[in-house]
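**Student:** Next come the structures, one after another.
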Structure I
Amino acid sequence: MLGRMRCLPVVCIFLACGDDPDATPVNPEATFPKSFLWGTATAGFQNDPGCPTLAPEVCEDRASDWYQWVSDPEVIADASSFVTGEPLANGPGMRELYREDFARAKTELGTNALRVSLEWSRLFPDGAAEAATTVDELATYANVEAVAYYQAQFAELKRLGLVPLVTLNHYTLPLWIHDGKACHRDLDTCQDKGWVDGDRIIPAIALYAGFCGRTFGANVDLWATLNEPFATVLAGYVLPSAERSHPPGVQFNIVAALEVLQNQIVAHARMVDAVRAEDTRDADGDGKATRIGTVVAIASFFPEDSNDPAGVEAAKHGSWVHNEIFLEGVATGRLDENIDGVLEGPRADLVGRLDWIGINYYTRLTVVPFAAGLAPGYPWLDFIPTLSDGFFQVYPEGLYDALALANRFGVPMFITENGAVNPGPDSGATFLLPHLRELHRAMSEGMPVEGYFYWTLVDNYEWNHGMKLKLGLYALDIATKARTLRPIGEDFRDVVRARGF
């Protein structure tokens, strides 16, 4: 543990305990570059709700499929949706308290960056926006209060010297393009199919991305298109569960799942084109108006029996499907439409549209082979996660493995999420530092990692889990909205101040 009052004498020598807390201590073990981005990661849907004084209809984004998914009484009553029914009012209320939270990130933690998201349905709650065919036309449908809110956020980040990394789509979709409740009941007959309907969603989300690039580009250079696209595929169309469900939460619809995956790959490319065309302003003075990437979740896959050749192959296939197919599509323009390990292409309209890769790393997965396969015609769907040790297994070495996997695509990388679930008093020593050592090991071997964003700043609304999972550096008092820095937050602060450990 690296808290200033708790460090051992020999560690105090290295960390300059008792000196100016704003000084950069001598660090003989692992120092990160001065240009390295230290930050925390947030998402609008998870952080906005729970305002202490703002009206709920202002505080909450009520025009999204995720609001419907966690709030609709019929969805909550349906056991197959796997939502807790916890009210969004229990959230941290960052919609109202963002200035205080941004100040905590800067002055208490000492970070120099913050990952935030824009909510498509907050900016465009009315389906009339779908009639637009140009950014100029789309701008006439924008919610002016939402635009002003985000402009104020970016102004505050700039005032504090926090570099914004902005996610354009962190899971949520406007209800007018995705009715998760209706599609949960019957995906074939529902009208607003979201990611299944590529002809609708791809041009719409590209136009939205272009609007964001034009509207907010004066304060933003670092953009992400999509967050964890495969999580939407897996938890939305293949295997929704208590561990994670996404609207529409349908079981084993492999055809729809593959349509969603391919549509997300194409949507990424079109979003990149739109942002590059519309964001022509250099916000940070580095000579580049925009750097745009995507954020993927990478897990380490292991066979339950390493001596079983079928198990080894199953783990290889699991990594391919979960970790690599999407990255191949957005990085090389090559697609594996049948999940057989054979890449087709490249497609010229997909190549060259990736400036960096963001990696969300949390866990390892142990799999067993399934000889019959999960679906006929898709030979590499022959693995089943055991989850006998839980979904969140602490395996720091996997962060290094995730970086090594992504590094072969030849672009800079960020750790865009990494965090301990329900952190205890020793989580700094048992979770944070081991993961940062693996990060530093990767960088010392030449892997181009430019930043680390801890998930998350304050306990927030963790999707279908509600407030049951605690991942904040700051603990949240639901009743008062007070924030209390956890021991792991103190350790993160000390690492940031030292630029290492």
Structure II
Amino acid sequence: MISLLLIAFATARIASTFTTYSATADEPMHLSCGLLILTQHHYGYQLENPPLPRVVFAYAAWRAGMKFDPNATLDDQLRSVYYANGQYIRNLVIARSGNLIFFLIGAIATWLLGRRMLGETGGVLTTLIYTMQPVVLGYSTFVSHDSAAVAGVAVSLLAYSRWLDRPTIVRAAVFGAAYGFAIACKFSDIAYVPAACAAMYAVRLIHDRELRRAWKSALLAIPVAAAAAALMITASYAGAIGYFITGIQSLIILNDHGHLGYLLGEMRATGWWYYFPIAVFLKTTIASMLLVLLGFFAWRDRAFGESLAAALAILGVAMTGNLDLGVRYVLPMYIPLSVAGAAAALALLRNSRVWVRAAAVALLVAHCGVSLLAHPDTMAYFNVFAGRDPSRILTDSNIEWGQDVLRLAKVVREKKIDRLGISVHGIHDFPALGFPPTYQADMWTPANGWVAVGDHSFRYGRANGGGWWWLARQPYERVGRSIRLYHLP
């Protein structure tokens, strides 16, 4: 009951931000693709993402009257999709509500995984740590594949844990279906799930003599699981498996070419092997990281080792890629990481020393307190190690994804600004949002009056040969967590 209440509270926190955040850079594409499938019955854009989450996001929007215009250009479709019928806020809420389905699947599966590995109390602690992790809540708000990816990994790890306890053919088939669901949620799960499962299996082998003897069952489980996964993937594409193959090919090409990313004042298309360790370190609560660290000294059971190994395996896979665009790409690692933190907390709470138990309680309270203080800006959360301006270290969806434009509109109205230069991330119809006349601010051309620049644009400009030089030493007002508002005489 406590775990369900924690999940319900987290769901309410996520839903409360639907009207706080404006549409982010990726949301128009995901919603448009879902509407394309539902209204035109084919899948034509950005195949490197699977269709299932997009259909879930778009279904309620489609039923509410939003459509895909086959006669419009893609740019016009992306620019207009959230502004249908002049109901921008309503459309945001409807589309984002679909993401709650994936959050609930992921949160419930994480709770059940923690309970399975650690018992009832351990399940509650796992749920507490997971549902109070700011970035988990933050990225569960938006129309994107990130929360779906978490749901897929959570269900897969839960099914795999059941197979580890009793490696039967039926449980292998269930795991295969769960793995197929994970792939249908996001292609990164193709690598994340087997890496995490292999890590859990390796740790289990050390402790479980019976499992070492059952190696034949493990070999037999592979084709069974693969067949079940293939059936699930085929079903998610409604039999049109060619789209899946093309999507995988497109993703491989995209990863090979890379995507321009930012880290510590440098831009690079091929990424950095240490990008995700830095991102996780700065965007995870210090209290939860300390719990995991203390687990090395406090826990003696295999559950801590299995879950931590799974989290590190996911992180390790991500470190080999070239798409370094935000901590959201490794969001699934917070599932086993929460179990590891709960295992450590459980061991500390069972310690005979009062000060050790008090330390565990203090860390859990601190984790929750930081999470509540971060609300509603959980997506842009950074811990204190990032300093006062985290954009010096990380940008992209770590801090600015175009989510603060509604807040900017409110400030513009309050200040009665009659003209605004603007450069923010995402696709926005500024007149439809009530802005006065605007123009595109240029990083190389000084301007007068009011100018709003997002952290993403500002840091990319500064790293690109010193753009925005004319703003570098000017005072500014912070709007939300990601926009700098300047008034230049």
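Each value in this text was obtained by applying a stated rule to the coordinates, not by laboratory testing. Everything quoted here is computed from the prediction, not taken from an experiment. Cβ atoms are built from the backbone, for glycine too; each structure is taken alone.
**Student:** For the read-out mean count of other Cβ atoms within 10 Å over residues 117-124, a value of 19.4 was computed from one structure; give its label from I, II. Don't jump to the answer; show the numbers that get you there.
**Tutor:** Values: I: 24.6; II: 19.4.
Source structure for this number: II.
**Student:** Suppose FRET efficiency 1/(1 + (r/R0)^6) of positions 141 and 413 (r between Cβ atoms, R0 = 30 Å, to 0.05) works out to 0.25; of I, II, which structure was it derived from? It would help to have the intermediate numbers written out before the result.
**Tutor:** Numbers: I: 0.25; II: 0.80.
Considering all the candidates, the number was obtained from I.
**Student:** Could you figure out which one of I, II the value 4.0 for distance in nm of label points 7 Å out along Cα→Cβ at positions 301 and 325 was computed from? Mind dumping the intermediate values first?
**Tutor:** Values: I: 1.0; II: 4.0.
Going label by label, the one that fits is II.
**Student:** If helix-only ellipticity at 222 nm (-39500 (n - 2.57) for each DSSP H run of 4 or more, over all residues; to 500) computes to -10000, which of I, II did it come from? Please report the intermediate quantities before stating the final value.
**Tutor:** Values: I: -10000; II: -20000.
Clearly, the read-out refers to I.
**Student:** Among I, II, considering only distance in nm of label points 7 Å out along Cα→Cβ at positions 45 and 109, which has the greatest calculated value?
**Tutor:** On the way: I: 2.2; II: 2.7.
When distance in nm of label points 7 Å out along Cα→Cβ at positions 45 and 109 is computed for each of I, II, structure II gives the biggest number.
**Student:** Taking 74, 58, 42 as the value of Cα extents along the principal axes in Å derived from one of the structures shown (I, II), identify that structure. Intermediate values should be presented prior to the final figure.
**Tutor:** Working: I: 66, 60, 47; II: 74, 58, 42.
Comparing all candidates, it corresponds to II.
**Student:** Tell me which structure, out of I, II, gives 17.3, 55 once Rg and Dmax of the Cα atoms in Å, for residues 197-364 alone is calculated. Don't jump to the answer; show the numbers that get you there.
**Tutor:** Working: I: 17.3, 55; II: 20.0, 61.
Going label by label, the one that fits is I.
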